[in-house]
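Just so it is clear, none of the values below were taken in a lab; they were calculated from the coordinates. Please read all numbers here as calculations on a predicted model, not as lab measurements. Cβ atoms are built from the backbone, for glycine too; each structure is taken alone.
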Structure 1
Amino acid sequence: MGVPIRVNETIYNEAKQVAKAEFRTIPHQIEYWAMLGKCALENPDLPIEFIKEILISKNSDASLAEPFDFE
């Protein structure tokens, strides 16, 4: 269930542009930014690109992963 919030018009317009380019809705883009920012604040020692990759992998289909071979 979504909860309506007020967002600065500048942030809304930036989210609108990026959402279109990344094939997300505007609310999903803002949610993504919020989650990324929250993770970055909780893990200040990790690079933002690493955090982005973790979020992507958490939402990826695990059946597409290739097994790691130790040999």
Structure 2
Amino acid sequence: MNCPICNQEMKKGYLFTTKDGAFSFADAVPRMLQNARTEEGFIEITPIKAGQRVHIEAYCCETCRLVQFRY
């Protein structure tokens, strides 16, 4: 896959979390004690996997510092 900014080939790998974290997306970052699922625009990118690293295949352009992935 080529970078949409500089058109150089992107490095294929994995974006991952620490132990039992998960990736999510929302209109704003929820407060620490707030349930993130109630935040407007919430989308679960990856589910929580207790005791395992959550990961998703991704492509990285080190020149542009861009990471791209599909969920």
One of 1, 2 was used to compute relative contact order in percent (Cα under 8 Å, 6 or more apart), and the result was 38. Which label is that?
2
Structure (1, 2) behind the derived value 3, 13, 18, 19, 18, 15, 6, 3, 2, 1, 1 of P(r) over Cα pairs in 5 Å bins from 0, in percent:
1
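Kindly point out which one of 1, 2 the value 0 was derived from, the read-out being helix-only ellipticity at 222 nm (-39500 (n - 2.57) for each DSSP H run of 4 or more, over all residues; to 500). Provide the component values of the computation, followed by the final result.
Numbers: 1: -18500; 2: 0.
Source structure: 2.
Please state which of the structures 1, 2 yields 0.45 when FRET efficiency 1/(1 + (r/R0)^6) of positions 31 and 55 (r between Cβ atoms, R0 = 25 Å, to 0.05) is computed from it.
Details: 1: 1.00; 2: 0.45.
Only structure 2 yields this read-out.
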